[in-house]
Each structure stands twice: as structure tokens, then as C-alpha cells.
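Engineer: Quick heads-up: structures coming right below.
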Structure P
Amino acid sequence: MFVRQLQYLVALARTRHFARAAELCHVSQPALSAAIQHLEEELGVAIVRRDQRFQGLTPEGERLLGWAQRVLADWDGLRQEAARSRGEITGTLRIGAIPTTMPVVPLLTSQSRAAYPGIHQAVFSLSAEEIIRRLDVFELDLGLTYLEDQRLGGFRVLALYRERYLLLAPNRGALRGRAAMTWSEAAELPLCLLTPNMQNRRIIDAAFRQAGTAPNVAVETDSAFALYSQVRCAGLHTIVPHSILFLLDMREEVTAIPLSPELSRPIGLIALGREPPPPLIAAAWEVFAGLDLQSRFDTLISPAN
């Protein structure tokens, strides 16, 4: 019952609503409220500020929440260890990925599923900031993100590849056959880019600033998949990591042109630096460390593009 009480507390803090927390935990609202009240009685401290509606956690409740999150993470690791002692690797591996890496995620999940069929995997498209936040509160197991981030101190890091930025242009346009393009030339084209709040866009904007120019942005989107659609269907241009070419089955409809000077950024996995790591994370980490994504993506860049 104590573990369940902690699960209810974490769900309430996440949803900030008794009814939604109860729905998330698959119990009735009175049952959830009663369990949290019993937890308060057992610990001898008020956790929830109550009125007719949820008013938030007390300062003591906020501190206890961090402990509850760690206890639940350790409990889950304990269950995974027990399963491993029976020769099984089971559980749900929660992966947060920045939007431009979503085409890469299937290369990871397919390998871990092949090695450990008992693993269920949940993938979420998130900003770099949200990935770090959710890892810190044990809502994610792994993050696929940029590694040049000062906030990664204390995280376990596994470099996977360096993404190289390219201009995607409609194949029917005048740019067909171009071997390379400068950032200043790209700035004059009608572009579709990710929204300014996303790290990918900030990287691209910095490259334009370094070239002493500003991009001509016609459309902004928060979807990496929409970038390709805007090139293919609307005649716009975009700038994307070369790993996205892996997903483009109809590449004859677009031209991929390297940008000069080359812009690249390291991409990899991050996890909380817990020792020992939970068996599920350790198993997946070992699988992912054996991948050679760099060679696979670099072969996608050719003069034919």
C-alpha cells in the first residue's frame, strides 16, 4: 500500500487535479484522496494544500515528492533486478527524443526489441529542456538529444553520431544539381524552419548570424516531418540534419545540398548517473553502444542528392 500511496502522490503532482490523477492511476477519486490522507497520517506531515480543488503541495510535500519519485524509481529497478535474476529483461523503456531525431529512434527501438523481446518501449517527442526535466524527476529513462549542453553535468552520456546540416530543396527547382551552397545563399530562399523555441532552430539561427545574414522564413512549424512536406508540396526549402534523409523514401522529389561552412552537432543518449543503473537501462544502453549510426547516415550524402 505504501508504494501505491507514493504513486498516487506523484500522479497528483503531475496532473495537479484529483480526478485526473485518479484516472491516471485507474482508481476512484475518493480512493486516491483517502490514500494520500493516510500517507499524511503515517508521515505526520501535511502534503497537500486542500480547498474545494487541488491547491498544490505544501513546502513539505514538495520535498517529499522528490523522495517519492526516487523511491518509485528504485522500486521499479528492484523489480527489474528480480526479473533479471529469473533470466528475464522486462519493463517499459521510456525514451524522450528531440524532434529532429525521431527518424532515428526506430533504429534504436528495433535493435533493443530484437535483443530483448520482453521490453516495451514508449517514445516521446520533446524539447531538450523537457527531456532533462523529465529525466530529473524519473519520468524518462533515456533521452536522445544534443550533447553540447552545459546542463548535462552528472548525466551518463553515450555519443551516437554527429548530425550534419543540409539544405533540402524541391528537385524541380533551379537548385537541382548544386554541389554546395553557402549560408548566405540559403538565407535568400523561402524557408520553412522549426519554431524559435526549439534547439534545432537556435542552432540554425546562430549559423546564419555567424554568416552575417538572417533567414527568409516563410513558414514555421514544431514538426520535423512537416519540414519535408513543405519542401515536397509547397515548394519551400528547409535546413535539416542529414540523418533525416534516412526517412525520405521519395528522395527523387527533393535535392539535398551540403551547406558551407559545414555545421554539425553531436547527438547521443543521456541517462541519470545512477549506480548501479537499472537493468532495463543497462541492457538497452549496451545494445545502443554497439550501433554505428554515423557510417549509416554519412552514406546518405552523395552527389546524386
Structure Q
Amino acid sequence: MAAVDPDLPLRQAAVAAARKLGQDYDDLVPRTRLSDGFTFDGARVSFGSFQRGIHRARIQRGPAALTVTTSFKDPYADTFDAAGALFTYAYRAGPIDQPDNRALRAAYELQTPLVYFRALAPGQYLVVAPMFVTADDPVARSVVLEPGLPVQDMQPGGLVSGPDMRAYATREARIRLHQQRFKLDVMRAYRHRCAICALRERSLVQAAHIVPDADPHGIASVVNGLALCAIHHLAFDRSVLGIDPDGVVHIARRLLKETDGPMLRTGLQGFHGEAIALPRQPEDRPDPARLQVRFDRFELAAA
């Protein structure tokens, strides 16, 4: 009979808290917020130091790690194999039986859930939880990680979802990982400013897809992206604002004819015929072919 992890209720609380943070921060959680930890049985529990990588909380009774964290500089070459749809996580340097490595390997032996924090930018983390260690390779000094079920579906005894559900969860994690990288790349390319109005309030500037995700041409690449403030992103998505292949802004004719308050005049009508601000690096600039595809849709909707 498989061993039962005595810390399972603690893990469920950790997974629930981490997933909530991911939702609150649109999947990119700042380290300052993660450093607050979470509450379990009235006590504060740490998510980890974000320096050591493998973390076992002081409150734990069992031997297995509670969280694992990657470094943005990636000194241990932790990887995500998109072809194989697998996350790998390297042992900590030093003896194979040092405490951190024992905690990581114990998570495999118990088949118990943990929380995975993947650094996508300095001080910013994608949360994947629950995550399970599904293979341990002492020779390669690494383990394989696979996402599992949401916390409400976890049961004692480890992975209850089976291969199909793990594959689904891994695909979901892969999409989230790619989308967050897309967001970071777009925001970097446009220096965190709206390409139309130059607003640089980071909480109001978003990474917009030129061709949507669902479209075959809707790749999660910076050339298929624009940094837009919330109002211009919504106007772009609703096809009341279009951008032609030359980067010129167009406002739907029906809006150009309307008389309304200052937002319509200065926020939309005032940018008709203006050129968007482009990234400094040519390789980051929007793909004219994708702009044309999206502009054709705008003209059809605005007709």
C-alpha cells in the first residue's frame, strides 16, 4: 500500500492559495506578493525563499517538498520541452542526498502534489498548481514534473486523474506559459506604452493579439502583438478601431459621425489617421500580413 502524505491538507491549502494568486494577477504573480505566503490553521506558511528553489515548510510533518521555484537566470537549466510536453526540474547542486534533493525525491515517492513557480521575468512568476513529480532520474540529477487536477479534485493517494487528464493539464500549462511569454515580449518591445496613445500606466496597458489565438495565424509571438491601453484594446477587439498594414489607425465611420463626450473625441476620433508607435527593434514590429488580415475584418465589421 502506498504511503499517505501527512501534509496533504497543507498542500491543498497551498495549491488553493497559489491558484488564487494566479487568477488575481492574470497568471504573472509578483515575488513581493508570493513572499506573503498563505494561511493554514491560523498560521502563516511561507511559499519559499525564492533563492533555494526547493522548499519544505517548517510546519510540515512529512518529508516531501511543498514548492519548487525556477530562477529567471536558470542556473540549473530547468526546462520545458514543448515537443514532449514535459517540465524538468534539476536537483540542487551538491550531494544527491542533501536535504533539498531528499525533499524533491520524496514528492515523487509519495506522489503528492506541490506548487511550481516558474520565473518568466525578474520577480514575476507563473504559477502551476497542483504539480506532480512523475519521474526521478538520479543519473541525470533531475525530475519530470506534470500538472494535475485542481485542488478540489485532488484526493489522497497521488495522481487520480490518469494520463489523459495529466496530458490535458499539461497542454493548459503550456498555453499559459506561452501566453505569459508573449505578454512579456510585447510589453518589453513597446516599452510598456500603448502603441496608440502612449499611455504608460502599466496596470492599464495590455498585450493584444493582432490575429486572435483561435485563428491558425494567431501565434503567441511579438510580431502578432500590440501593446494597447484597456480602452484601445477593447475598441480593437470590438472592431470599432482598426490598424492597417502601414500602422495607421482607423476609427469606424459610424463613430466618426457621432457626437459624445471627451473620451470619444480625444480617445478615439482624435487618433483617426494617426500612425501607431512601433518597437525600436525591427524584428519586434507587427507583421504587415497579419495586420492586413485583421484590418480586412475591421473593414467588414465597420461597413
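We did not get these values from a lab; they are worked out from the coordinates using the rules stated. Remember, it's a predicted structure, so these values are computed and weren't measured experimentally. Cβ atoms are built from the backbone, for glycine too; each structure is taken alone.
Engineer: Which of P, Q yields -9000 for helix-only ellipticity at 222 nm (-39500 (n - 2.57) for each DSSP H run of 4 or more, over all residues; to 500), as computed?
Structural biologist: Attributed to the structure labelled Q.
Engineer: Taking FRET efficiency 1/(1 + (r/R0)^6) of positions 132 and 268 (r between Cβ atoms, R0 = 35 Å, to 0.05) as the quantity of interest, name the structure among P, Q where it is greatest.
Structural biologist: P
Engineer: Related question: Thinking only about relative contact order in percent (Cα under 8 Å, 6 or more apart), which of P, Q has the largest value?
Structural biologist: P
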